[in-house]
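Structures incoming, each one as structure tokens.
What follows is calculated from the coordinates using simple rules that are stated; it is not laboratory data. Just so we're clear, the structure is a prediction, and the values are computed from it rather than from any experiment. Cβ atoms are built from the backbone, for glycine too; each structure is taken alone.
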Structure I
Amino acid sequence: MPWQEVSTMSLRAEFVALAQADGANIRRLARSFGIAPATAYKWLQRVRAAGPAGLADRSRRPHTSPGQTPPRIEAAVLALRAEHPTWGGRKLAARLQQARLLPREQIPAPSTITAILRRHGQLPPPPPPHAAPQRFERAAPNQLWQMDFKGHVPLAAGQGRLHPLTVLDDHSRYCVGLTACANERTATVQAALITSFRQYGLPDRLLMDNGAPWGTAGAPHAWTRLTVWLLRLGIAVSHGRAYHPQTQGKDERFHRTLQAEVLQGPPYPSLAAAQRALARWRASDNQERPQEACGLQPPSSRYQPSARAYPEELPPLVYAPDVLVRRVQPPGELSLHGQAYRVPEAFIGQALGLRATPQDGQWQVLFGRYPVRLLTERPRAPRH
């Protein structure tokens, strides 16, 4: 007799009535009702203790909740989340400990904090599982900085647009520059970088996107006045792969957080107001935000300024004795054996080096220690 053909309560009552009869075989009767013997004895015990009311379903909720988070601790979690609305369980747990907002033994586990946030509607449902991305980082601070603009952000009416320039240390995720720029011109980027260089020193390499003012790898305009200036400072230059923002993944992730926490609100009334907001947020991000890549410590725990100080005057270009030195003339030409050869216009006024290669008639064009291009010498016209 399957349970679902009639009401559950009726079946239970019928079973109990038959089971209480003299000489009833409980196990055989349970099989005939399609229930387990343990269930059968459970219902009999409940009826003996509470009468017919014992047949009703009971809540499975425990009488006590010793593991439930106290309201005071939940309130501390929610208050910190309100200050940092994009932080998850791991970051909030780390910050509760770092700032000593709760006694160490009372700080919930990250999973508990995540459950608290979901219970209070602060987090969406968990996403489906996916393969973890493969991540890379430089071994020490200042080996590589990533740099890019975070789009065009409108200011208040009549105030133009904001172009946030971000510069991030690859190893530590420390933001060495966050500038509210009025445009994306070379002079604007150069001024912002000088501020960072004076404070934090020079990196070994800068990774940038393609296009103005960065230059485009493999294109006729691969070199710009900005990249030439960086090379002159002894900073190597790299460009991200076209249509592959993952190359600058750390800066892209930084941009998403910047957008969520600083840029998505009402337009700032002026560029100066935007700069003040960016400066406050940068200080918090560097000094307070727990980073999973930093062992849930803030980026400042892994960053140290570079030992290479910014030179207020550009250092001279030095070439080996076996290198021919030629100064680039407008519109972007250098002379070799009486013939003019085109080079990128960004080098106009600069001294380039020419070193012969093992291949006859081929020269390596150098800017200091950095290769620029290969130059193949044209055959000379015969003399008459």
Structure II
Amino acid sequence: MAFSSIDDLVSEISNGKREFNTWSKVTGAVNAFVAGNWYDFSSLVGTPTQNTYIGANTVAQTPTDRGSRIGIWHGGPVLPDTKHMTSLSAWGSVATAVPGQVMWCDLLMYYPGLSNVTTGATTLINSNTFTASSSGGLLLTYTNDFGVATTQPYTSVRFTTTTTLPTGLNTSDTFWLVRQSATTANVATSLTNAIAGTFIAFTDAGTGTHTLTVRPSRYADGGGVRMATIFVSHSGSASTGTPVVSAAGFQYTNQAGTTGRTLGAVTNYTAGGTPAQIVGKVMHSGIAASNYGPFLPLGTNDYGVQSAQQYQLSTAYGGATTMVSALALVRPLVATPLVTLGLAGERNTVFQLPSLPRVYDDACLIPIFFAGAATVVSSTFAGSVDFAYG
């Protein structure tokens, strides 16, 4: 529905259709942020809880505000109303926190457990064939684990078949898997039903070969969706070398559904050493040649991403035993500048920047940060976000 006027917005807020929440994150105690680089604040300890990009290696995961809790709480479902960001603030505790910028993104999907010490191609898993049985409602059985038992048991999917799907499923709607084990799930028609345990009842198993494909429940066409490689963990000696993303081996599906798309420019990761080993670092951001931040450069005429199919470096990190990252698909929404120590950077999306970014019911909202200066270790960042719906 949204808001028809300022008076309508005030009326809706006055009637309680508002959610105000705060966030706070602390940078690591070992390595300082490097000026000119981007960092994923969701990877830091604080509130909301730290995001460690959990899940089975290379298997697509779809976090939500009510599953993983790694995104800021924005009030739960409001449909048929629509929810919007109305104002934001952010501040840092030390002089080196400024200048900077906090950008809020909807984390739609990610692929965990990607190795950066090898040049071998890694297949990213978005789909599985499945069978259906009547055990506990409509229970699907497949190969890969698309969820995490306690913190992320819900996965949004679409279905296809060579013949006829089981009764209750179709090829046009988004459904939700509710994880029962690493290879089984019940099916719900919405996230609300998934959380409530309201599953589609079994009637028949269908005929032919059935396939489930992980698709984000919002921005499913991929328009405006971007990709970023986030550093997660390291072991062994300090890394060496400057990795290069493979021109042909890194492949994604664009907003038009065209598969096999490759990046639009040669892209390097941060050179090996301490700067490359900061948890949450956007690995391709920086000030060196062929660094891009905060998002990977898309191919010619592409303006969005539906999914990624393959991850590969043509030059890998050396030295380290492991260098693990996650490939995140995000929809950027709004940014807040930090320009003055001790004062909150503010953004009002009603009067100052009329935009009212929409927040979908199950959105997983995370902040990413651009360091304009070398930000010292153990620096506290905090802020707030105001939401309204109507």
Test item: relative contact order in percent (Cα under 8 Å, 6 or more apart) calculated as 35, pick one of I, II
II
Which of I, II yields 2.7 for distance in nm of label points 7 Å out along Cα→Cβ at positions 77 and 285, as computed?
I
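When helix-only ellipticity at 222 nm (-39500 (n - 2.57) for each DSSP H run of 4 or more, over all residues; to 500) is calculated, the result is -1000; to which of the structures I, II does this value belong? Numbers along the way, then the final one.
Values: I: -9500; II: -1000.
It traces back to II.
Which of I, II yields 0.80 for FRET efficiency 1/(1 + (r/R0)^6) of positions 53 and 173 (r between Cβ atoms, R0 = 35 Å, to 0.05), as computed? Show your work: numbers first, answer last.
On the way: I: 0.05; II: 0.80.
Of the options listed, only II reproduces it.
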From I, II, which structure was percent of Cα pairs over 39 Å apart = 46 calculated on?
I
Comparing distance in nm of label points 7 Å out along Cα→Cβ at positions 237 and 269 across I, II, which is largest?
I
